[in-house]
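Take a look at these structures.
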Structure 1
């Protein structure tokens with residue numbers, strides 16, 4: 001009987017890997033996990049957290065899942081950034097871009113007259129790590145207009161030396177998308193079709209564009225919860241999916257590594273330091289209580305528990321847990337994103 005069960009399991013694995021678009025493999029969760037997940041769902045309800053979908057995977061298989069709404073393509077908000085970073089990684093592996101390329105060299109046609117010395121030193125690496133030197137994120141102001149967003153980014157004042165101050169900057173990710181389009185001749189969503197979407201079994205998604213016809217990069221991607229889980233599995237396994245190297249392994253390591261200090265959106269690193277000097281006990285700024293001050297990689301956030309994540313406004317997450325060989329994908333519409341993460345840490349993590 002054991003041999004027969006092993007045969008069917010092996011056959012299922014082979015079929016799944018021959019067809020990456022096949023549903024992800026499911027496994028029977030332990031009684032402890034079932035109980036923990038039920039407690040998590042109750043806590044979600046008790047805390048008024050509006051979840052849309054969640055999927056918990058371990059050792060490559062789905063253990064628990066709950067769709068509070070149909071699993072259709074869901075707005076990713078800033079989870080989009082991780083996919084843009086992946087496109088940059090492909091372009092670098094194909095020697096079309098490098099981390100040290102300067103944005104003024106990539107977009108010479110958009111450089112303002114008399115560019116500052118600091119602008120001329122901003123590189124692809126600085127954009128990936130949110131270290132362009134801006135004191136504020138210009139995204140909201142600039143995206144209201146219908147002009148050249150690349151030029152508008154370059155015209156936004158740079159207060160700090162690039163590479164010395166973290167400031168969350170979605171328009172910087174737009175520049176990464178524009179850079180990929182510039183050097184490949186393809187929009188990011190199209191460039192990723194043979195390199196990521198098809199190998200992961202993800203139907204080519206919709207991605208919003210700027211007035212210039214460039215994928216927005218830092219936001220605007222729509223995919224399903226299960227698609228998020230597929231990306232999470234690929235990252236967890238060093239860029240491999242179904243045994244095939246999809247994303248370069250070194251890029252996956254760099255995306256999830258602690259490249260720079262981080263702080264939540266809306267502040268820059270120096271502002272946070274000033275606030276902490278006056279109020280040293282603010283929970284949102286303390287490493288033991290906040291998942292926004294654990295460090296930042298290449299468009300991915302470090303978390304507590306040696307985890308890292310793709311992170312989108314209102315509670316979109318792809319959480320990678322290397323120590324547990326696990327992935328958690330979640331979609332939601334919440335205001336308190338730390339509360340959503342805390343429920344995962346409090347209820348699901350101990351059972352993995």
Structure 2
């Protein structure tokens with residue numbers, strides 16, 4: 001790695017060039033390397049982003065759903081082969097294969113239709129043109145968006161990234177635990193990890209130190225309050241600080257949230273995405289080009305006004321978390337950090 005001061009100067013310069021808004025946290029060999037924030041959490045009030053600012057993470061929190069399912073499997077309350085017919089019988093899915101398993105939902109191989117299909121849609125905001133997003137506060141509120149649609153492909157046949165599958169996983173957590181999904185995560189994952197600033201906050205009732213999401217327009221920026229469901233759920237929408245996200249990953253990997261063998265299963269490449277990319281349970285991963293060894297684990301989330309990336313490199317003992325309250329630039333920041341650490 002190059003000199004730390006040089007890295008900080010380069011990242012600060014890049015943040016200014018990209019008009020980046022958010023926070024960055026880098027650790028190497030269990031030591032802090034970089035903590036930087038830039039831009040505004042609230043533009044109209046001129047409130048700056050800080051290390052303890054809470055940011056939306058969009059789909060990055062599918063990991064929390066996977067951990068919740070793994071906890072329930074450890075408690076023998078279900079298995080990865082449990083079918084939706086067995087655990088979601090109270091709901092109607094007239095066209096779904098009743099033999100779809102929990103494993104297939106976790107790995108995006110269930111074949112069910114998605115309420116936001118990235119193959120046919122490219123603007124998440126379009127979902128809410130005819131559906132008031134302020135009514136979407138519970139997992140059941142998502143069901144009318146997809147429950148009566150036909151299967152996209154046969155169960156287990158191929159990978160197709162699917163938000164609806166993670167909604168079903170959240171409903172499974174609710175059915176088994178008899179708790180609201182968000183409350184389950186906060187009690188059994190956040191509290192166990194010792195993180196206090198993160199949560200599933202409502203868009204119209206955000207706590208202090210929470211960054212508003214901003215979407216760039218021809219005339220400047222507008223907030224994303226009309227672009228997302230009022231409250232996030234099991235497919236995305238939690239808020240975290242960079243420090244909380246770093247701590248949660250480390251806590252999971254140390255066996256404090258799920259046992260070591262379950263963590264290993266969560267981080268196993270279960271579904272092939274392409275020649276170099278696979279998906280485990282709630283996490284992406286890439287392999288080294290010259291071997292089958294995992295190069296890095298990736299959490300990522302994108303929504304209008306939200307850009308989240310967290311990368312964990314097992315060989316290099318390098319952890320990077322980037323949270324942004326704008327729609328872009330997290331990837332470019334990550335690439336700059338990678339070039340510094342892995343420069344030949």
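Every read-out reported here was derived from the displayed coordinates using simple, explicitly stated rules and does not represent laboratory data. Keep in mind that this is a model prediction, so the values were computed, not measured. Cβ atoms are built from the backbone, for glycine too; each structure is taken alone.
Structure summary
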{"quantity": "Given 1.14 for Cα Rg over 2.2 N^0.38 Å, for residues 186-233 alone, calculated: source structure among 1, 2", "calculated": "1"}
{"quantity": "Value 23.1, calculated as mean count of other Cβ atoms within 10 Å over residues 66-73, assigned to which of 1, 2", "calculated": "2"}
{"quantity": "Given -7500 for helix-only ellipticity at 222 nm (-39500 (n - 2.57) for each DSSP H run of 4 or more, over all residues; to 500), calculated: source structure among 1, 2", "calculated": "2"}
{"quantity": "Computed 4.8 for mean projected area of the Cα convex hull in nm², for residues 210-257 alone - originating structure among 1, 2", "calculated": "2"}
{"quantity": "Identity of the structure behind 35, 25, 17 (criterion: semi-axes √(5λ) of the Cα gyration tensor in Å, calculated), options 1, 2", "calculated": "1"}
{"quantity": "Relative contact order in percent (Cα under 8 Å, 6 or more apart) - structure with the largest value, from 1, 2", "calculated": "2"}
